[in-house]
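S.K.: These are the structures in question, set out in turn.
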Structure I
Amino acid sequence: MIPIFDTHAHLDLEPFSEDFDAVIHRLESGTLPVVSDELPSQPIQMTGVLLPGIDAQSSYRCVELAQRLPIFHAAAAIHPNSVVNATDHDWKIITELAFRDDVVAIGETGLDRYWDDTPIEQQINALLKHINLAVRTAKPIQIHCRDAWDDLLPILRHAVKEQGLTGIIHAFSGEPEQAAECIELGFYLSFAGSVTYRNAKFASLWESAKIVPINRLLVETDSPYMPPHPLRGKLKRNEPILAVMVAQRLAELRGVTLAQIAEATTQNAFQILCANDISQ
C-alpha cells in the first residue's frame, strides 16, 4: 500500500457539496476518480487529510468535518484574502477554535500580493495574530505565500528566532533560494499540483522540490484547486486522493521511488501535525 497524507484540502467548500460521500468513499477505498496509464498502479492508503479554514465559518465547518473520519484533521485561521471582511467576532471564534484539542494547526494564514482583496498592512497584522495564536497554543502554522516573499521572510525569521514558531509552507511556489531559507528556519515545505505541471515556467519549482531534505517534505492537493498533471483541465476539481500524483512527481524529480516519497511525507505529516493530537 502507498500511504498518502494530504496536508491541505478545502473539503468544506462548495465544489464538494454535491458528491462529498463519493469523495469520502474514494478516500476510504483508495480509489482514483479516473483511469489513466499515467496514474500510480499501486494500492493507495489515505493516512490523513488536513482541512484548513479560510475564515471563521469555514474553520468551524472544518472542525465539524474532522469528526466524520479518523483521517481528517482540522486547522483554523482567516485566509489573507478573507481578512478584509473579518470582524472582532470572527477573531473570537478563531481564537476559541485554535485552543481546541481537535484543531491541530493554525491555518491557512499568510500573505498574498497576487490578489488585492486585502491591503497588505491588514494581511501582515492578521498574520502576526495567527503567529501569536500558534505560539500560544504550541501548534504549527500553515503559511500561504503568493508573490509576497519579501514581506513574509523577515516576519518568519523574527517569529522563529524570538517565539519558536514552527510550521508548514503550504503549496510552496518559490525559488530554490527561498526554499533553502524556509528549510533553514525549520519549516516543512508542502508541494501541490503545480509541481507536476510540465510548463517551463515551473522549472524553478522543480529545482526547489529537489533540494528539500526528505524529512521536511510534504504533499498536498489544495483541493478543489490545482488538479495535477495529466488531469489538469480534465477534472472539474481536485480531491485529496490525487495527492498521490504529487508524490509520484516528487519521486520522479528526486530519482527515488513513489513508496519512498509516500512513506517519508506521511511520516513527516504526522510528525508536524499530529504529534500532540490526543485523538491519535
Structure II
Amino acid sequence: MEALLQASGLRVQFGGLRAVDDVSFEVRPGELLGLIGPNGAGKTTCLKAVSGQGPLHGGRITLAGRAIEALPVHRRVMLGLGVTHQIVRPLKSLSVLDNVAFAWGHRHRDSLFSAALHVDRHAARDAARAILGRLGIVEFAERAAGEVPLGIRKRLEVARSLAGEPRLLLLDEPLAGLNSAEAARLADVIRSLADSGLSVLLIEHNLGEVVRVCDRLVVLETGRKIADGEPRAVMREPAVVQAYLGGEVLGGEAPGGEVEDARAE
C-alpha cells in the first residue's frame, strides 16, 4: 500500500546537537502509527518538523506524493495535516460545540476573521455536533470549554483538529495527565478514528495503550530510529529494551508488559 506520508532522511540540528538524525518513516492510509522513545529521543521535534511548527535542516516530507517540507503550517493544514498539542488551549469562554464550530468555519474560510463573521453558523454547528458525536462527548456540547474536565478537553482538542477535515492527524501525547480509565477511553477513540480510515501519527509515553491500539511502532533514541514494526515484536527488540530499561527486562517482560489486544478478540 502506498504511503500517505513519507518522511525521508529527516535532520534537525540545534547547534552541535542533532536532535533528529537521518530519520525515515511512513504512515499508510488508515494506519495508526506510534512514534515512541525515551525522554529526549526527538519525537516531538520530529513531529514539529513534519507539521511545519519546528525547523527542518535536511530531508524530504511528502503528503500523498506532494513535497511539503518547504510549505508553511497553514498550507500543510490545507493539504490535509491535522495537529493537536500537548497543552490543550480551547477558547474557554465558548461552549465545547462552538469551539469545534469555529474550527470548522476556519477550515472553510481564508482567515479567522472571515470565519467568525461569515461562516454559516447552522452548517458549522451541525458539523461540530457530528464531530463531537464521533469523539463521544456530544453531551458536553453546551458546556463552557473552560469548565469541562481534562479528559473532555483532551477529546475537544482532537475534535477541533478533526474539524479541519485532515487526511493525517498528528497527536502529541494526547493521553498525558489522564488517569488509566480516561487514557483507555481516549486511546479507544483514537483507534476508532483509524478504523474509520483516518491516518494517525501518535506520540505517546503510555506504552501499554500504545501497544494495545497501534498498528505499528517507530522507536527513536537520541534522535535516531532504532526500530520499526509490529508493536509487541518491537517492544522486545534488544535495542528498544536497552533504550527504555538499560538492558534489563523487568519481571521477564519487555517495556509495555503483557497487553491484551482487544482487536484480536
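S.K.: A value of 25 was derived for relative contact order in percent (Cα under 8 Å, 6 or more apart); which structure in I, II was it taken from?
M.R.: Value 25 for relative contact order in percent (Cα under 8 Å, 6 or more apart) corresponds to II out of I, II.
S.K.: Right, something else. Looking just at mean count of other Cβ atoms within 10 Å over residues 75-82, which of the labels I, II belongs to the structure with the highest value? Spell out each step's value before the answer.
M.R.: On the way: I: 27.6; II: 18.9.
Result for mean count of other Cβ atoms within 10 Å over residues 75-82 over I, II: largest is I.
S.K.: For distance in nm of label points 7 Å out along Cα→Cβ at positions 99 and 147, which of I, II scores largest?
M.R.: Ranking I, II on distance in nm of label points 7 Å out along Cα→Cβ at positions 99 and 147, first place is I.
S.K.: Which structure, out of I, II, was Cα Rg over 2.2 N^0.38 Å derived from, given a value of 1.02?
M.R.: Working through the options, I get structure II.
S.K.: Given a value of 29, 18, 14 for semi-axes √(5λ) of the Cα gyration tensor in Å, for residues 3-154 alone, point me to the structure among I, II it was derived from. Provide the component values of the computation, followed by the final result.
M.R.: Details: I: 29, 18, 14; II: 32, 18, 15.
Source structure for this number: I.
S.K.: Right, another one. When helix-only ellipticity at 222 nm (-39500 (n - 2.57) for each DSSP H run of 4 or more, over all residues; to 500) is computed for each of I, II, which one produces -12500?
M.R.: I
S.K.: Looking at mean count of other Cβ atoms within 10 Å over residues 19-26, point out which structure of I, II has the largest value.
M.R.: Values: I: 15.2; II: 19.9.
That would be structure II.
Laboratory data are not the source of any read-out in this text; all were calculated from the coordinates shown. In this text the structure is predicted, and so the values were computed from the model without any measurement. Cβ atoms are built from the backbone, for glycine too; each structure is taken alone.
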